[in-house]
Structure formats: structure tokens, C-alpha cells
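*Asks:* Listed after this line are the structures, all set down as C-alpha cells.
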Structure P
Amino acid sequence: MAEVKKILDTLEKHDEMETLKALQNKIAATIDKSSSGRDIAALSKQLREVTERISELEEKESNGNTVIDEIRKKHATMRVR
């Protein structure tokens with residue numbers, strides 16, 4: 001139950017990266033405990049999607065693009081039109 005609480009805590013902080021990492025850990029732990037091929041397949045797909053999103057966010061952070069930067073760029077583009 002501690003893992004679920006951790007995910008809820010990260011949601012309350014509005015920290016997408018922390019939430020994704022908590023979710024990634026929860027999905028991985030559930031896969032390890034599962035013996036159902038169908039469940040493992042669905043969870044593996046979710047794990048891949050979460051991992052891809054984490055990679056995207058890490059890449060943006062390494063490029064210096066924060067969420068605020070992305071919003072500013074979007075607004076600047078809208079003003080130009």
C-alpha cells in the first residue's frame with residue numbers, strides 16, 4: 001500500500017517526473033508479481049509508455065526546456081500567426 005500512497009503524494013505535488021517514476025516502479029513491481037501472460041503484456045505496454053515519457057522529460061530537462069519554456073514557445077507561436 002505504500003507504493004500507492006507514494007503515487008498519490010506525487011500527484012498532490014504536481015510533479016510529473018516524480019509521479020511517472022513512482023508509477024514506473026509500481027508497474028514493474030506488479031509485473032514481477034504477476035503470472036498472467038495477458039496482464040504482463042498489458043502492463044509491459046504501459047511500462048514502455050511511461051518509460052518513454054520519462055525519457056522525453058529528461059531530454060527536455062537536459063536541453064534546458066522546462067514546462068514553462070514550452071508554454072512560452074507555444075504562446076509565442078500563437079502570437080506570430
Structure Q
Amino acid sequence: MIITFSTISVPIAEAFGVTVIAVNMCALLSPLLYIPMNIIAMKAYDRWDSSTVLRVAVAIQIAGAWLRYMCQLHNSFWYLVIGSAG
């Protein structure tokens with residue numbers, strides 16, 4: 001995600017009417033959430049079997065993809081931010 005936004009942060013900021021800092025913070029969401037999500041995943045693997053954990057992870061990824069898609073439909077940058085966290 002960081003590589004994707006780094007070269008086009010100014011056009012994205014102009015397109016959605018937000019600051020470049022907001023776009024760059026969106027790009028930093030994935031690395032910032034890596035450790036907390038890893039802790040949650042380890043606890044989930046301890047509690048449930050792999051199949052259940054992977055199904056939940058896939059559901060979270062699909063929800064994030066739909067939120068990023070909603071960004072284009074509603075022309076709202078904040079759908080993109082929330083979708084990038086998933």
C-alpha cells in the first residue's frame with residue numbers, strides 16, 4: 001500500500017479534496033496495524049482452528065475491498081481509509 005500511494009498521493013489528495021498528509025497516513029495504516037493484528041491473529045489461532053481463523057480473515061479482507069469500492073461510488077476518501085485497515 002505504501003508503494004501504491006507514494007507516487008500518486010498528490011493526485012489522490014486533489015481528487016478527494018483531502019490533504020496529502022491524510023493520504024500518506026492512509027498508506028501507513030497497514031504497517032501500523034501489523035503488530036496489533038498479529039497479536040489478535042495469534043490469540044485467534046490459539047482459541048480456534050485454522051479453518052475458522054482463515055475464514056474470518058477472508059471475510060475481513062472482502063469487507064475491506066468493498067469499503068474501498070464504496071470510495072469510488074460515494075467519492076469519499078474515508079471509505080478508502082477504513083477499507084485500507086482491513
Structure R
Amino acid sequence: MYKGFKYNSTIRFFMESYLSVVLSTFLGLVSIKLSGAVQIVASILVLFIFLAFVIFPFVFFGMLYKHKKELDDPSFDKKFGALYQGLRMD
């Protein structure tokens with residue numbers, strides 16, 4: 001049971017927290033101060049998280065497009081169903 005929900009829970013986390021994380025990291029990027037080592041590390045981390053969350057929707061869309069014939073497969077739905085939950089498949 002755990003194997004089927006491993007990716008689904010991670011995908012659901014990214015989808016649920018997307019807006020708040022992107023807004024928070026954008027505010028962090030706007031207020032970058034590079035005066036100390038801790039601030040430099042924090043700025044690099046904010047930049048990395050921002051880029052990751054901006055790139056993830058394109059990765060998810062590409063994965064759905066690549067596996068569009070498998071969307072009706074129950075095992076694929078169990079692993080990645082959160083990506084297309086509630087969408088019409090016709």
C-alpha cells in the first residue's frame with residue numbers, strides 16, 4: 001500500500017503548498033542582502049527553492065504528456081493520480 005502512495009503524497013504536497021511557497025520565496029528574492037555568510041546561504045537556498053517550484057509544473061505536465069496512454073492504468077493512477085485528479089480524460 002505504501003509503494004502506491006509514495007509519489008502521490010509528494011505531488012499532493014507540491015500542489016497544496018505551491019502558491020504560498022512561491023510567494024514566500026519571491027519575497028525572499030526581493031529582499032536579498034549579501035552582507036554575511038548566513039545571508040548568502042539563505043539567498044542561495046531561496047533561489048534554489050524558487051527555481052524548483054517554478055520548474056515543477058512543467059516537469060509534471062511533461063510527465064503527463066509522456067504517459068498520456070497510461071492515465072487509465074490503475075497502477076499509474078495510484079502513483080501519479082494527484083496530477084490529474086478531477087480532470088476529464090476524454
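*Asks:* From which structure (P, Q, R) was distance in nm of label points 7 Å out along Cα→Cβ at positions 27 and 51 calculated, if the value obtained is 0.9?
*Replies:* P
*Asks:* Separate question: Can you spot which of P, Q, R the value 23 was calculated from, given it is relative contact order in percent (Cα under 8 Å, 6 or more apart)?
*Replies:* P
Coordinate-derived values only; no laboratory data. What you are looking at is a predicted structure, and each value in this text was computed from that prediction instead of being measured. Cβ atoms are built from the backbone, for glycine too; each structure is taken alone.
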